[in-house]
Each structure stands twice: as structure tokens, then as C-alpha cells.
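What follows is a group of structures, each given as C-alpha cells.
FYI, it's all coordinate maths here, none of it is from the lab. The structure presented is a predicted model; accordingly, all values stated were derived computationally and were not measured. Cβ atoms are built from the backbone, for glycine too; each structure is taken alone.
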Structure I
């Protein structure tokens, strides 16, 4: 028996500026065959931006795949060769008009590993200030409404997975009463 799955074939089905769609034939170590169609995604970032009152700065935007508006953390795809933190700085500014003086890595997640390779890095951004007149602008096809909610309020305000995870991580931090290490 093999130690790892074997890739028998890989076919590029579709590509665009956002992702590629592939169809792979794989043999598992057990000998079982799988026909897998999956999205090859460049990766993304999400930002849990907290204002001085402890509220998350979120965006409400239309998501056509589910035909409704969603409340979400600011987020976006990586540009080719872009550093993840630099992408987070850019996305926060483009989507909210804010900049943050402090950044902390919260968590890397795979939002949909059953069909996509995307790795999304969630950052905590604090000490927010307006970006000013030179602020980066949203892409021309994007439209956002800013929303501010506590992490607890977020848990019932959205069905967006990355946003729920970010809010849950912040709630866990608030409720962690363990003493800090020396």
C-alpha cells in the first residue's frame, strides 16, 4: 500500500483572473479511485478589525451565489506574489477606509477544503484610524456598507463562515481567564 495518494491525471477545466477549476483523478493509499473537481485558489486574507469600543468593523455586501447581502469581515484574494499581511492592510483600507496601527495573526483556515485549495489568513487589526484622502479605493465592481457589531452580535448576524470564525476567536480571547505565562 502507498503512503500517500497518487495523482493519475490533472486537467485544467477553466481559468479566470480569480481562480482555476481542475479535474483530477487520484488513487488513495487504500487503492480507491477518486474523481475530484476542485477550485485552485490563490489564497485570501480576512481582517477582524476592532474599534475602541470592542466592536468589529464589518462590511455588508451582496453575494450573488446566495442571492442576498451578507455581513462579513473585510477580506480579499491575494494578488500574485503578495505578502499576506500587505494584502490585509490593502483590503482593510479598500473596504473600510481605515488603517490599523496594530496587527496580529489570529488563525489560518481552509474555508472549503472539500472543493477548494484556498487558505485564508485572519488577522486582528486594532488602533484603527481613518485612512485619509489617499485611501485605497474598492475595486470598481465592489459596493460596501459599513456595519459595527460586537463579536457576540456577529454570531447571529451572518452565515459567513470566515466572519463567524473571526468573531468566535475574539470571543474565546475575551473569555480566556487563564493566567498569562511569565
Structure II
């Protein structure tokens, strides 16, 4: 925990359409008593207003690794909510590939014992790929809590995937 009494959650987003709505879960997590730190993949960061998220959380939004001489600007995580997680990022996490800060932190925190929850945003056709089922099994066996995004994913008026963030956040907050 940090100097505050609130537990810290790293809200880690990758480049799927629901990342454009990340301000909503930030607010919901704050209301539930969490201090929120946002970490984004570089592509996801180009889809959102990073400054707005930084203002809402009170922390810089991390996108790139820090230099060796820099201190980590974020407090230690007590939990991770990786949402949305793309097909690509989920498979990289399963393979231990850490080519972005977002994926690297999920990899590191998952094996560090920090409770880690992921909400995939994966097209139904890609869920049929053999790597997807094998890698979701591998990750859940490693302790990743994988939420069924079908329960709260729909299509927005623009045809793109959108999350019912209230349901996703409520699921995250439920004890295992």
C-alpha cells in the first residue's frame, strides 16, 4: 500500500476499443475505495486522453519503461486489473514476452503474487485459434483470474466492442 489507506490497483489497458472508455472504471474503482494507476500499451495510449486519465488518478499514466536512473512514479500495486486485453497481448503474456511496459508489468506482477485479473477483448473468430485456449488455460493455471468478457461486452453504435464497465468492475471487486 501507499501512504494513503487505499489499496492500489494497476489498471492496465491494451489496444482494444473499450480502452477508449477507461475513465469510467477509474471512477468506479475510486468509488470502491481503490487508488488507481493507469498503464497503457503505446497503441492504447494513442486512443485515449492520457492527461485526463492522469488528472483523474493523480498519477502519471505509464506507457514506456522508466530509465534506470529514474524512480518508479507509481506506488506498489496491491492488485492488477488488465482490461481490455487483446488477443495479441494475452498470447504475449502467456509466452512471457515483455515488449511493452503494459505486458511486462502483467508478466512481472502475476508471478510476484499480486492478484491479477484480466478481461480479454477478443473477437470470437480469434477465440477459436488454438493458441487462445491453450494460453488462457496456462495463465489461469498460473493464477490469473480471467473474466468472461461475453458477460459484459456489446457493440456500441459505432460497431466497435464496448464494455459494461460497471459489471466488469463489480466482477473484479468480488473475492475469489
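With distance in nm of label points 7 Å out along Cα→Cβ at positions 119 and 135 derived from the coordinates and found to be 3.1, which of I, II does the value describe? Going label by label, the one that fits is I. Here mean count of other Cβ atoms within 10 Å over residues 7-14 is compared for structures I, II. The highest value is that of II.
Among the shown structures I, II, from which was the value 22, 44, 30, 4 of P(r) over Cα pairs in 10 Å bins from 0, in percent, for residues 39-94 alone calculated? The partial results should precede the final answer.
Working: I: 22, 44, 30, 4; II: 18, 49, 31, 1.
Value 22, 44, 30, 4 for P(r) over Cα pairs in 10 Å bins from 0, in percent, for residues 39-94 alone corresponds to I out of I, II.
From which structure (I, II) was helix-only ellipticity at 222 nm (-39500 (n - 2.57) for each DSSP H run of 4 or more, over all residues; to 500) calculated, if the value obtained is -10000? Of the structures listed, the value fits II.
The maximum of distance in nm of label points 7 Å out along Cα→Cβ at positions 15 and 55 over structures I, II, that is, the highest value, falls on I.
Where is Kirkwood radius over Cα pairs in Å largest, in which of I, II? Present the calculation step by step, with values, prior to reporting the outcome.
On the way: I: 18.2; II: 16.2.
If we compare Kirkwood radius over Cα pairs in Å over I, II, the biggest value is for I.
Computing FRET efficiency 1/(1 + (r/R0)^6) of positions 31 and 127 (r between Cβ atoms, R0 = 35 Å, to 0.05) across structures I, II gives 0.65 for structure II. Structures I, II were shown, and distance in nm of label points 7 Å out along Cα→Cβ at positions 23 and 47 at 1.7 was computed from II.
FRET efficiency 1/(1 + (r/R0)^6) of positions 103 and 167 (r between Cβ atoms, R0 = 25 Å, to 0.05) was computed and gave 0.50; which structure, I, II, did it come from? Walk me through the numbers before you get to the answer.
Values: I: 0.90; II: 0.50.
Label of the source structure: II.
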